[in-house]
Structure P
Amino acid sequence: MDREKLRTTLIRGCALLEIKINSHQVEQLLKFADLIAETNQHMNLTRITSEAEFAVKHFVDCLALQKIGFDFKGSGIDVGTGAGFPGVVIASCLTSDPVVLLDSLEKRVKFLQKVTAELKLEHVKCIHSRAEDAAREPQYREKFQWATARAVAPLPVLLEYCAPFIEVGGCFIAMKGSNIEAELEDAANAIKVLNLTVEDQYRFDLPFEMGARTIIKFRKESAISEQYPRKAGIPTKKPL
C-alpha cells in the first residue's frame, strides 16, 4: 500500500468533510493501515485494498463520528469491531478514555491486541466474546457510557446487541448506510422495548463519491429487562 497516496487521500478527505485530524493521528492511522495490509495477506480483515478507498471508506468514515456532536468521554465499547473499525480509530483520534474492542473471532482479537500494542493504545482492551454473552456478564452489562457498531447487523438486531452494554443515560452510536428510514421503521419495536430514543442523526456523503452514510445517536432512557440480549443466534433469527 502506497503510504503517501493513503496520507494524501486521508488528509484531503478529512478537509472536504471539515473533520479535524492532526499529524500524530495521521501517522497512527497510517501505521494501523500497514498492520492491516500485512495481516490481510493471510487473514481476511478487509476487501478494500486500494489506498483511496481505504482512506475514505475506513478512516474518513470512522472519523466522521465527530460530526454527530458526541465527545466520546467515559468508557466505551465497539461491538463487533472486526478489524478495528471504528474502535481503533476512535481510540487513536477521538478519546483517551477506556475503550473495549469486542469481537467473536479469536484471531481478529489477537490481531487487535497486536495493533493496540504497536500503536501504544494503553487505554484499549480487546475482548473475545459474542455480544449476546458478554452483555450478560456483570463487568460489562450497563457499564459503558457509549457503544458503537459498524456494518454488524440490521438495526433491530444491532440494538439488542448493544443496548445492554450501555448505562442508563448513555449513548449508542450506530454507523449505517443511506437506507435508514426503512431500518428505523423496522427497529421501532426494538427501540421501544430496549428503552431507547433517537436523539440525533447525521447524514453525509463520503468524499470522492464513495457512498452515502448515516450516523444515528440513541439515548438509553432506563434499564432494560434482564431477558435481553436473548441467547446467541436468537436476535438474528427473531429480531425484536
Structure Q
Amino acid sequence: MRIATALTLALAAGAVSAQDFGFTPAPAQADFASASKDVIAVVSYKALGPAEAGGVTGFSIGAYGSYTEVQNKDAWQRLVGEDVDGVGLVGVSARKGLPFGIDLGAMYSQVPGTDAKLYGGEVRWTPFPGGVATPAVAFRGTYTKLTGEDDLKADAQTVDVSISKGFLFVTPYAGIGYVWGTVNPSDNFPTLSTVDVDEARFFAGARVSLGFLELTPEYEKLGDNDVFNLRLSIGF
C-alpha cells in the first residue's frame, strides 16, 4: 500500500516543484553535502527486474515511477528555501537479452515539475540461469547521469548481485550492491565543492507476469533512504 501511495504521488506531480533544485543565494557546504546523499538515492539506477536472463529473443519495454523519501529535510529547506519531503521520478526503460546470459538495459526519466533529466544504462550477466529447483543469480553494473538543472549535476555508478526464483506467474527477487556517486555544484556557487557519496544498497521486489504484461513493484534501501519503485512493462 505504501509503494502504491508513494508512486501515485510521483506519477501525478512529483515531490518537488520547479524551483526546488534552485539554491538560495548563500548555500552552505554542509547542507549541500547532506542533500547530496538524497540526490544520489534518486539518481542511482533502479533494478526493476529479477535476476533471470532475458535470452536472445528476450525484450521488455515499459514505464516506471520512483519515489525517494528525503532524509535530510532541514538541509533541503536551508538549501532551496522550501520544504522537500521526497523526490519523484517518472520515465521509461528497456532491456534486451543477448547470448551467454548477458542483458543490456537503458532508461530515461524526469523529475516532474523541474528541468532535471536522468539517463542511464546497465550491463547484466547471469552466469547461473536457474532451473526448476534452483534460483538464477546475476551480476550487474550500471551508470546514470542527472542533467538539466542549472545549480547541480550528478552521476552514479552501481554494482550489485541479485537472486530470483519464479513461481507460476510471480518471480520474487532480491539483491545487494554498492553505489558510488558524485554531485557537482555549478560555477555560480564558488563556495560549494563536489561531494562524493558511497553507499550500500539493498533491493527486493517481484515481477508479476500476466501474458505479455508485467508489473514489478520494488523496494530499495540505499544508505538511509527508502526508495519505492513500480514498473509496468510489456515483455517477450
When mean count of other Cβ atoms within 10 Å over residues 34-41 is calculated for structures P, Q, the one with the largest value is Q
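Rank structures P, Q by relative contact order in percent (Cα under 8 Å, 6 or more apart) and report only the one at the top, that is, the highest. Provide the component values of the computation, followed by the final result.
Working: P: 17; Q: 23.
Comparing P, Q, the top value of relative contact order in percent (Cα under 8 Å, 6 or more apart) belongs to Q.
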Compute distance in nm of label points 7 Å out along Cα→Cβ at positions 138 and 210 for each of P, Q and report the one that scores greatest. P
Once percent of Cα pairs over 23 Å apart, for residues 26-121 alone is calculated for every structure in P, Q, which label goes with the largest value? Q
Which structure, out of P, Q, was P(r) over Cα pairs in 10 Å bins from 0, in percent, for residues 90-153 alone derived from, given a value of 19, 36, 25, 14, 5, 0? Q
Assign the value -4500, calculated as helix-only ellipticity at 222 nm (-39500 (n - 2.57) for each DSSP H run of 4 or more, over all residues; to 500), to the correct structure from P, Q. Q
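If you rank structures P, Q by distance in nm of label points 7 Å out along Cα→Cβ at positions 114 and 178, which sits at the top with the largest value? It would help to have the intermediate numbers written out before the result.
Values: P: 3.7; Q: 2.7.
Max of distance in nm of label points 7 Å out along Cα→Cβ at positions 114 and 178: P.
Values in this text are rule-based calculations from the coordinates and carry no lab data. On a predicted model such as this, the values are computed, not experimentally measured, just so you know. Cβ atoms are built from the backbone, for glycine too; each structure is taken alone.
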